[in-house]
Structure 1
Amino acid sequence: MLAEEFLKPLNMSHDQLAEAMDVSLQDVEDIISGMRRLRDDEARVLADIFGTDEDFWSNLQEMQVR
């Protein structure tokens, strides 16, 4: 969802997201692929970047686990 619904419409690359989040490109790719969960601070950063709230990202992650 992150890549399709947020990155693509903004023409934002994984590199640009990694820089905006202050994490490695590998971290971003692992998050997008579902190999790694978001930390709370990362959910806050995504909320700031995309104009959502951090609960959105936490809830989305929980839904994907089920």
Structure 2
Amino acid sequence: MAVWRGPRGIEIEVIVLNAYQRFKVTQTTNGRRYLLGYYGTLAGVLRHVGDFADLVEVIDFPSERQAAS
């Protein structure tokens, strides 16, 4: 699933919860991760992120060891 990170430790993940697609919004502060909420629309996510342009998508790249196998 897709993951985006934003300012102030905000992280947004697209997950499936009870057969519905949801945006899981968390915030990392002082090394701890706090759940801010599950949202069905981007309007809910916008409450925690000032501007969607501030978000950066997190892309997992395979490590060199896995790619060589």
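A few remarks follow.
- Among 1, 2, structure where Kirkwood radius over Cα pairs in Å as derived comes to 13.2: 2
- Source structure (of 1, 2) for helix-only ellipticity at 222 nm (-39500 (n - 2.57) for each DSSP H run of 4 or more, over all residues; to 500), computed value -18000: 1
- Answer label among 1, 2 for the case where relative contact order in percent (Cα under 8 Å, 6 or more apart), calculated from the coordinates, equals 30: 2
- Given 16.6 for mean count of other Cβ atoms within 10 Å over residues 26-33, calculated: source structure among 1, 2: 1
- Which entry (1, 2) yields the derived value 1.5 for distance in nm of label points 7 Å out along Cα→Cβ at positions 10 and 34: 2
Laboratory data are not the source of any read-out in this text; all were calculated from the coordinates shown. All values derive from a computational prediction rather than experimental measurement. Cβ atoms are built from the backbone, for glycine too; each structure is taken alone.
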